[in-house]
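Some structures are shown below for you to check.
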Structure I
Amino acid sequence: MRIGIDVGGMSFKGGIVNPEGEILYTHVESTADLKGYAAMEEKLFILIDALLAEAKAKNWLVESIGVGVPGLADVESNQVVYCTNLGWNNVPLGSHVKVRYGLPTFMDNDATVAGIAESAKGCTRGAENSVFLTLGTGVGGGIIINGKVTSGTHNKGSEIGHMIVGENFYDCNCGNNGCLETFASATALMKDFQRRIQAGEATALCTDSDGAKSVTAKEIFDGAKVGDPAADAAVKRLAKYLGIGLANVVNMLDPEVIALGGGVSKAGDFLLKLVEPEMRKRLVFKEGKQTKLEIAQLSNDAGIIGAAMLANYK
């Protein structure tokens, strides 16, 4: 058995996972009222203690602990380099877990962990080479090559969301202009919709530019499905640039499957039908076997499953 921990902004979710990637037990600890790294680390220990107690009660042997974090993890030193949402910088999370429990401990960022989950149990299962993109507030990426996670020589790769795909009307939080996540995230979709309403484009989703600020990405997709002019234009723009980014991934890596996860992916087949043609027409090789484009399957379970399975992908 393995323990998987999904570190979130408001809670830590943990589970005991069998070798087949099935969650046998889960436990959640709220972190909403906690301040400072030390308090959060102690809460993590409480979570792991509860999971180990359950494993002991069931006579399950725990072989490793995996942790997925919403930030940059140094997989060699088991430190969190930064995690903006939690205010962490260079904190020894993984190394402290390893010392406290005496178990092999693995850590990586949440997008990579979700990609591992899809590879182990979801829509990319059986593929030696796959790419996972999470389309949410930003765009994250996880790359699996020959059955192993890869993030480059210096552990600074797989930042697919920061691939430059065009010139945009606002800069990315990283300081660059044209990053994929400024075109293809839920945040990007809402910003573009707001820009269109401010410019006077027609919509039934709000009455003015102030009202546009409260329109969600889901509402924009729903509007596009029924032909709302501004919503349709915004969604098609997202699809175009996501297609450009995916074509770049295919032209560079030629994976068997690309999986799309995160909130934007909940648009499902509607999203795929818009994005896939944009990707296909930009591929260098258009004949023969082609990369499949899929919607991720595991949703909320991906963080626990992927973290637990980290040991298999290192």
Structure II
Amino acid sequence: MIPKKLEKGDKIGIIAPSSPITEESLETVNNSILLMESSGFEIKFGKYVFENTLGYGATAKQKAEDINEMFKDPEIKAIFCVCGGANSNSTFEYLDYELIKSNPKIICGFSDSTSLTNIITEKTGLITFSGPTFKSLTSWETPYGYDQVIKKFVQKDMKLKEQGDEFKVIKPGIAEGKLIGGNLSLISEMCSGKKYSLNFDNKILFIEELSLESYPELVSNHLYNMKQNNVFDVIKGIWVGNYEGSIALEKILLDTLDGEYDFPIIKSNNFGHTEKKQIIPIGTKAKIDTSKENMIEVVEDYIE
């Protein structure tokens, strides 16, 4: 299921499935509002985006209510998660998946929102997007804003490898499959075969992590959890994104795989917890071909 593209004048909904908007983040959020309004868009905040009922955000039901209402509201044409944090998975059992399926629209976020976007794609078939949060549009030294982010949803021009992006081949090969992934620790939690787990069959897995410097053994733990749940037996390829620290995620990955698998693996720094956050359409078919300069590309429509 493909969402419709954005047009200038559209109203964009802002939700907080993870952390709320705080006093400390308010200035950055206001900057993002000004940027979007100056680009020709209206902004509507969810009812509970400032709520801190539990000390780390709104309740699960409150967060889910905001998400459902944004999909239900015919004036809302796209939805952005305001920021990362934790706990977006608490909303899963309260989401109205039939409502979402009947009202397909763009929804975008990264970090903890990995759980939300992937489960929506899993349960409804809607293409969702791993990409900047609303706050991150203006929170870096080089704001992303309209030209680098929203314009891609307007012009339907979303390349996975853009000019200046540096890619390298970890393991050569060719693969084709639908994209699934995001933050490694969260994806690892969703591979256990339980009620809200993901189907990794014939998928291209993209993964990133915040930091490997302090606890690289946790990254190993996440990867071994995926291996022991047979994820690497069924996927078609892996795309490794950004991470902080001097320890290479791909080194830990190769140690985990131990030469047992034939799929290609590529590495880039253009998505994840980094200033540049490439927009990646979850659920869209992509192709890896390490013999080409443009070694990963989308091969089917992701927006209409």
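One of I, II was used to calculate Rg/Rh (Cα atoms, Kirkwood Rh), for residues 53-228 alone, giving 0.95; which?
II
Can you tell which of I, II yields 1.06 when Cα Rg over 2.2 N^0.38 Å, for residues 197-276 alone is derived from it? Before the final figure, lay out the partial values.
Numbers: I: 1.25; II: 1.06.
Comparing all candidates, it corresponds to II.
When distance in nm of label points 7 Å out along Cα→Cβ at positions 133 and 157 is calculated, the result is 1.9; to which of the structures I, II does this value belong?
Values: I: 1.9; II: 2.9.
Comparing all candidates, it corresponds to I.
Turning to a different aspect of this structure: Comparing distance in nm of label points 7 Å out along Cα→Cβ at positions 117 and 165 across I, II, which is largest?
Working: I: 2.3; II: 1.3.
Structure I gives the largest value of distance in nm of label points 7 Å out along Cα→Cβ at positions 117 and 165 among I, II.
Of the structures labelled I, II, one was used to calculate helix-only ellipticity at 222 nm (-39500 (n - 2.57) for each DSSP H run of 4 or more, over all residues; to 500), giving -7500. Name it. Please list the in-between numbers first.
On the way: I: -11500; II: -7500.
Working through the options, I get structure II.
FYI, it's all coordinate maths here, none of it is from the lab. Everything quoted here is computed from the prediction, not taken from an experiment. Cβ atoms are built from the backbone, for glycine too; each structure is taken alone.
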